[in-house]
Structures are given as C-alpha cells and as structure tokens.
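There are structures below to look over.
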Structure P
Amino acid sequence: MEKNLKTILLCITFLMLFTVPVAASPLRLNDLVENAADWNNQSVVISAEAIGEPLERAEGTWINVSDGSNAIGIWMSAEEARRIKVFGQYETLGDQLLLTGKFQRACPEHGGEADIHLSSMSITSPGERIKTPVSTTKGLTAMGMFILAAVLSVYYLSLRFRKRTQA
C-alpha cells in the first residue's frame, strides 16, 4: 500500500513539473458579444480578419475585425495598426490576426461602445486578393440581355427614322 502511494505521489509530482501550459484558445466574437457581462474587463484572445480601413485618431487607431460570426472594434496604437497591410473588403481577404486585449462591454473612454483595448497582436497570415469567377449562367444571361437591348434599340431607332422620313 505504501509503495502504491509513493508511486502515485511521484506521478503527480512529475505531471506538475512537466506539464506545459496551453495557450488560451481564441474566443468567437459572437460568444464574446452574447456573454458580454461575463467577459467585461477580462483579458480575451480572439482570432479574426482585419476589415474596412483604419480610423486614425490623435491618441490611437481603431480597426474593425471579423471572425465570420461577428465584428468588433479594436483600439490600438498607430504603430501597431501600421503593421496591418491588408484590410478585408470585396474581393480582398484581410490580414488574419491573433489579438489579445481587455474587453469592455461599455467602454467609458469610447462612448459606451463594446470594444477591445489591444495588449498584443500577431499577424497569423497575410491578406490577399480573392478571384471570384463569373458563373457561366450569369455570363450567358448578361450576354443575352445585351443582345436583346441592342435589337430593341435598333428597332426603336428604325421606327423613329421611318416617322421622320414620312413626315
């Protein structure tokens, strides 16, 4: 019995000594917004795409980020914001960011809006242009509409020309 107890204590000691702390997994923004009271004034980690454009102010810069479930404003220094090279918009995927900061559901410094004040940021992957090919159906429909408009225009102009020559 004593031997088993020593073995268990030794195993527990080794586990405590050699356990590597695991980084907090990123929160989904929708979970953060829906449980804002629970996360208020807490340090949070999110993974999201930089979207829109930076909004520079004298004291810092606002950027918006989206993880596909929701979007939120991030308050950061101008130097940090300049590290972001590509912001998402139509046909552009923005830089993917891993952000750590203090979440405030009603920030007194910024008009009572929910925001995150940045502590650290890493760019996990750079942004890029997205090619969206036109579907064959849309292309054929557009071509058909163009031909129809051209035929109707020629018909209308020929009617007007006939009326002028008859008068």
Structure Q
Amino acid sequence: MNLNVLIGEQKLQERIKSLGKEITEYYKEKTDTIHAVCVLKGAIHFFTDLVENIDLNVEYSFIHVSSYSGMESTGRIRVKSWIDEPIEGRHVLVVEDILDTGQTLSYILGYLKRYNPADLKVATLLKKTSKNPIVNAEFVGFEIEDKFVVGYGLDFDEKYRNIPYIGYLE
C-alpha cells in the first residue's frame, strides 16, 4: 500500500495552534476551566497538542470507543472505557479525530448529555466534506475529501498511528 501525505506536520501544528485560540476565545467569557474528553485511540495526538494551545484550565477525561475494523465501519459501537469524572454543570469539549458519518460521536454526545454538562461542544481534527454527519463539530481543524486517512493517531488495523502527519492509503 502506498502512503501519500495529505496534511503535513507543520500545517497540522499551525492549525491546531489557531484552533486552540478559537476554543479559548469561545470559552473565556463563560468559564476559566473546561473539561476536555479525548476519544481514544485516534484523537490522542490531536488532544495532546490541542490542550497545550488552550489558554484555560483544562481537566482531562478519556473514553475509548470503536466502530471500525480495517477500513470499514462495523456500524456497532463498542465502548471499552468511559469517563470517570463528574461533568455535571461543567463546560465539556469532546475531542475527536475524524467526523465521518457521526454515528460514534452521536452516541458519545447522547450519553454525555445525560450527565447535564453546562455546555457540550466538539472539536474534531478532520471532517469529511462528502459526508453529511448526523452531528456537527463546532471546532474543525481541516475539511478533507473522502479518503481513508492514517497518521497522527489515526490507524489502519493499529498501524500508522505514530506518523507525525496525516496521510492516505491508495
């Protein structure tokens, strides 16, 4: 399989820095602390770099869900671990790697709403333009065409997560 660069390392870091500023601007009049929820495993690199660029106190939670096997969504969402911190009355930012159909994100948001957060927003690194997801992200890093992407946390059968840029497989 050939791996092509879609978004280079420098472009990624520049956009994440400006996304951090956008998020800071959104929240700074509302609160001095946000509760960021990283959706594992794919968002781990994005989450780490993003929270370093948010100029507020950031509490961390991690959830681990999956719906992919190889290049295909299974259509079933498997929850492997869930948040262990209370979020009632808190400003919650879900940090996701990619917004495709929105099925997984819809499940996550529906579940988190039960805990009555003051505010529930989404930051996603990538959003596929050809898809019409059932939920939206308020903060989007890049809009991309419908390619199977890897790198910077995104994988193909657990491979390619550790490359420092976003690539696509041919």
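Any read-out appearing in this document is the output of simple, stated calculations on the displayed coordinates, not a laboratory observation. Remember, predicted model here, so these are calculated numbers, not experimental data. Cβ atoms are built from the backbone, for glycine too; each structure is taken alone.
Quick check on the output: -12000 is helix-only ellipticity at 222 nm (-39500 (n - 2.57) for each DSSP H run of 4 or more, over all residues; to 500), derived from one of P, Q. Which one produced it?
Among P, Q, the structure yielding -12000 for helix-only ellipticity at 222 nm (-39500 (n - 2.57) for each DSSP H run of 4 or more, over all residues; to 500) is P.
Identify which of structures P, Q gives the largest calculated value of relative contact order in percent (Cα under 8 Å, 6 or more apart).
Details: P: 18; Q: 26.
Going through P, Q one by one, relative contact order in percent (Cα under 8 Å, 6 or more apart) peaks for structure Q.
Tell me which structure, out of P, Q, gives 271 once volume of the Cα convex hull per residue in Å³ is calculated. Traced to structure P.
Compare distance in nm of label points 7 Å out along Cα→Cβ at positions 88 and 112 across structures P, Q and report the one with the greatest value. Numbers along the way, then the final one.
Values: P: 3.0; Q: 1.9.
Going through P, Q one by one, distance in nm of label points 7 Å out along Cα→Cβ at positions 88 and 112 is largest in P.
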